[in-house]
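The structures come next, written out as structure tokens.
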Structure I
């Protein structure tokens, strides 16, 4: 979706390479009406660039960082080397989301008989308030139409945005994990551990998934999927506490350990 105005310094932008020369590459900024920018050869890649076409080619879709903008001269300097892989993937995903949102908002305008002039106005408002049109659909799905009517969007349009969001957006999910060490010295200790794990797995809630797996004596992994981190953390805590309570009641011991980031 095209944005009005000019990009800001340090902003990440999606570009299409239009022309490659010995001193740099000329690109069009997809999100800003095809405004032209230049990537100097020194900003194409780290280190010495012998053949610029080893790094960029005509027609390629790339993500660049805005270094400098001169609106009076219609000039934009960009950097390709200052964008890491994580930033590139994240920006491309955001851009794809905006492409979806463009189709959705056009549909909303058609159903509500919103004029092009009014559509352009509230698209600008959505960018100003939420940073993107896609984010407005997410807001309406999670927070209801008040998040839109509160910034001047009509109730009719807000309700349609929410309806489209509910039909097209997946429910957000986060995953977290932790471990419980369970031991019981009694002859039938394994049965008590099973009982404790059953209690841990019984802890649940709406849109919550709890999965418990054996990782190696005496450790068991509790994996939680929930709509948000707060709910996930709450369920993980309750699940581990339930297991520890049962095992201690049966003469054993239990201890909870939080996961390392790479282990989820």
Structure II
């Protein structure tokens, strides 16, 4: 599933093509995504000018004059630009034709993604956004904030930092990597995290995510960016997907376990 760096990479890729353009036509071939595509989407978007393209958690927010088009890529969604005469594929569910002749296409084999509409003011009040935690690269996500949230929590720390109500966008790959860099075992009870270790973890979450964004995300299976190119952060991974291999620091065999049904890899020597 695309995580925050992958979604941010898509945002950065499509924004220059969309900003200040108008939607001249919207074609919905299959409205049956994770949630139904609004039946009046074509009417809502017709001739609307794109003011900006933003991201909140893993949601793309295309800001228009009368509201916001929300796109979630789900497990296998792709959003990219093609020539208007490009042949359709089996899983090409939506097209947006711009007034400059460019066409943006949404492809999603598993149909776990979403295309929704928000009226003005709903960006924070809508149920999908109202309970979200801060963005991990923002000043709001600080050591003081994380320390206050972890008090008296018995949840394993890796699961805790992956909870979007605590902080958004720290997906499985990046949680594994940040905990390794911080020398913290993923199974540690969140409430046992000290202030100094909170500082280290917050710093490394920011470092890992920023580096992944700079590398264009991590391509493991489905992800490519808005230009059809893969992300290259996979080459930087130190623990994720490397269970049974030698630790890059101490050469101890990395241990792989399941934590909250997610693959979790750590070094039993470096991480305490």
Structure III
């Protein structure tokens, strides 16, 4: 928050556990809207993604998309692991088709996270290896604790990433850096991830959850239609020719000017008061 902007009050709701390894908690933000926190809680396996856990995450992303009260999402882990990749033990003795089905299901879930209209924050508390790095790359903002480590170590198993690592990382940080990580499997510390433009902010482990929630709350207090439009235009424009992307930007701006929130924001500015955004 800026010096002139007071942080809104936030009320934490009761935590739910829709899956043994997943905790869901809503935080009501003063003025309306919710921040939803999804915490992967599989500390004994450093957050490794089993097939059922991937499916549970997918169900939660559908719920977030459908709930207009949810204005921002935080994804984090527990203990030393954010997500230390797939549960490799599930690969033993399975057919190639079963292995590929897990990869297809994971891709659908990761794609669903990336495509959420609400802004998303990955709070990487520990190891983000393989699928953990890949799911973090699907988020709009990536915060990391000083103890976080990032890697795509599939080559050490005789494999390559299958959840978007070769493509999302290349788009975010360039092909040469991506080739190095994918072909060597080396680990990246948070300070290097910041230099590469991957991580937004680094925090001490005990401060990470609060910093991630504060960012999500700040996003939730902005006009929700404008936040969603900004995400859509930036993401869509990256894949378009510049002229088409600029036209899409202006079209979105014009549509927002015609909303109740757009007019509310203008009037609040002129009247020197805090705006009251309703998402209309």
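What the table below lists for this structure:
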quantity: Among I, II, III, which structure scores highest (criterion: mean count of other Cβ atoms within 10 Å over residues 25-32); calculated: I
quantity: Structure (I, II, III) behind the derived value 52, 30, 22 of Cα extents along the principal axes in Å, for residues 49-144 alone; calculated: II
quantity: Structure from which 37, 20, 15 was derived, semi-axes √(5λ) of the Cα gyration tensor in Å, options I, II, III; calculated: II
quantity: Structure with the greatest value (metric mean projected area of the Cα convex hull in nm², for residues 97-152 alone, set I, II, III); calculated: II
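Throughout, read-outs are computed from the coordinates displayed, never taken from laboratory work. Bear in mind the structure is a predicted one, so any value in this text is a computation, not a measurement. Cβ atoms are built from the backbone, for glycine too; each structure is taken alone.
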